[in-house]
Structure P
Amino acid sequence: MSVIDLFSDTSDLYAAARPQYPQELYEFLASCINTQERVWDCGAGNGQASITLAEYFREVYATDVSKSQIANAIPKNNVFYSVQPAEKTSFPNAYFDTVTVAQALHWFDIERFWFEVKRVLKKGGIFSAWCYSWLSVSSKIDLVIKEEILDFIEPYWSPRIQLIHNGYRNIDFPFEPIPVPPIEMKISWNLSELLAYMHTWSATRQCMQQQGTKFFEALNDNLLPVWGNAEQKKEVKMNFHLIVGRN
């Protein structure tokens with residue numbers, strides 16, 4: 001299955017189930033630059049980051065390689081969506097003050113992408129990429145998640161996911177690094193919302209295609225006793241990683 005297919009077949013579910021990013025993230029990025037005219041949000045998916053970036057930038061250009069993701073993107077007046085690969089776009093040279101990548105850098109051809117960023121980013125402009133990885137709710141719930149889904153779907157993760165687990169630390173970063181503040185990512189979810197999120201994992205869907213859905217149904221049955229009232233909201237913490245650099 002191609003990278004495009006991984007996030008196209010359930011793009012409407014993806015749009016509803018993926019968590020929002022912390023507001024502190026956007027405030028920090030805005031503080032790093034003097035001009036806030038144009039930002040390129042690359043690998044934008046359904047525009048989760050794009051619509052918040054639109055509160056800080058005059059124009060947001062959001063691209064994704066998936067037509068289905070863009071078709072399900074969240075509309076906003078100053079967000080301009082287009083289907084374009086990360087590694088080769090139609091944007092002019094030195095067009096953007098900032099380039100952002102939310103939860104997508106690991107899917108790109110990194111070397112070709114750096115060349116494109118260098119081409120479209122203004123001198124002194126900012127590049128930033130962020131991602132979140134494993135979640136935690138409580139020791140009992142975490143154990144059930146590990147035993148009932150994480151261990152089961154482990155063979156189905158793309159090797160590229162390891163870049164997330166390493167917090168992008170192993171990526172050759174061609175920009176002048178900017179120190180970043182600690183940022184926490186917390187979400188309040190009930191059980192069905194947590195399950196919807198785990199259903200969007202690329203490895204979950206790959207596993208379902210080959211093994212069927214029984215393992216996911218068992219996950220629900222085994223989580224309910226340790227969760228309690230399925231409608232009760234619980235705090236879900238995620239490991240959050242951010243890299244920022246100046247061109």
Structure Q
Amino acid sequence: MIHTLPLLLALPGGPAPECAAPPALASPLTVAPRDITEDVQAAIKAFDEAYSAWIEKLRAASEDEREALYAERPNPGKTCTQLLELADTEPASVGAFEAWRWVASSGSDEQAARAASSLAQHHLENEALAEIALGLMYSGTGVAEALEAMAKGSPHAATQGCAWYALAKILAESGDAARAEEIIKVVLAKYGDVEVYGGRRKLGPLAEGMLFEATRLQIGMQTPDIDGEDIDGVGFKLSDYRGKVVMLDFWGDW
């Protein structure tokens with residue numbers, strides 16, 4: 001008996017048989033973004049260890065040896081540069097946030113300004129931004145734009161209040177007393193109950209002190225009167241010495 005095998009042929013110009021369809025191409029692999037968190041943590045740890053080692057050497061040194069050791073104090077600038085470069089590779093990541101947080105508190109004014117700008121651009125949703133914003137008040141006018149962006153763009157009242165407060169402090173110290181006073185009044189009206197410094201303080205009393213300084217303690221203004229007792233327990237007022245040269249020495253002991 002002769003068996004015949006059917007042949008499936010594609011006729012010219014006709015559709016190809018279903019079984020002859022080419023296999024589907026595999027989709028290209030998706031490359032996950034690199035996690036920079038470990039690299040960031042390693043860079044910070046390396047600096048912390050170097051600084052701790054320097055402190056130990058300083059404590060063990062004599063007075064004469066300490067003078068030379070002060071020149072060997074680890075400078076965070078190099079670590080900040082490394083962290084800024086790392087953060088720029090994955091700006092939306094947790095690692096980038098931690099890198100910029102560290103730079104904002106440990107870097108030069110220029111480095112802090114770069115970190116603040118990046119945080120305002122990529123991490124407005126992060127609630128930890130409030131603490132960072134408050135610390136930026138010591139970083140000079142270069143962070144002013146970023147602080148305003150945080151105050152206007154963050155969805156969190158704490159971040160808004162801290163950013164406005166820090167911006168007011170910078171403006172007051174740079175000579176823009178009018179705008180500083182305007183912002184301080186906003187902080188008092190809207191953010192007075194915001195807790196800062198781990199819940200130990202509130203923005204309200206801090207802003208009141210800043211407002212008093214801005215409106216009563218500037219050069220050329222009359223000094224507010226002081227009513228108290230001298231070291232012998234005798235009562236006096238500062239106004240008793242009007243017309244005389246007086247040196248005021250404020251100090252505290254904690």
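Read-outs: derived from the displayed coordinates by stated rules, not from any lab. For clarity, every value in this text was computed on a predicted model and none was experimentally measured. Cβ atoms are built from the backbone, for glycine too; each structure is taken alone.
Quick check: 1.0 is what I get for distance in nm of label points 7 Å out along Cα→Cβ at positions 203 and 219, calculated from one of P, Q. Which structure matches? For distance in nm of label points 7 Å out along Cα→Cβ at positions 203 and 219, the value 1.0 is produced by structure P. With FRET efficiency 1/(1 + (r/R0)^6) of positions 99 and 227 (r between Cβ atoms, R0 = 41 Å, to 0.05) derived from the coordinates and found to be 0.20, which of P, Q does the value describe? The structure behind it is Q. Among the shown structures P, Q, from which was the value -9000 of helix-only ellipticity at 222 nm (-39500 (n - 2.57) for each DSSP H run of 4 or more, over all residues; to 500) calculated? The read-out was computed on structure P.
When mean projected area of the Cα convex hull in nm² is computed for each of P, Q, which one produces 12.8? That value comes from structure P. For mean projected area of the Cα convex hull in nm², for residues 35-90 alone, the calculated result is 3.5, so let me know which of P, Q that is. Matching structure: P. Looking across P, Q, the calculation of FRET efficiency 1/(1 + (r/R0)^6) of positions 115 and 147 (r between Cβ atoms, R0 = 35 Å, to 0.05) that yields 1.00 traces back to Q. Suppose relative contact order in percent (Cα under 8 Å, 6 or more apart) works out to 22; of P, Q, which structure was it derived from? Structure of origin is P.
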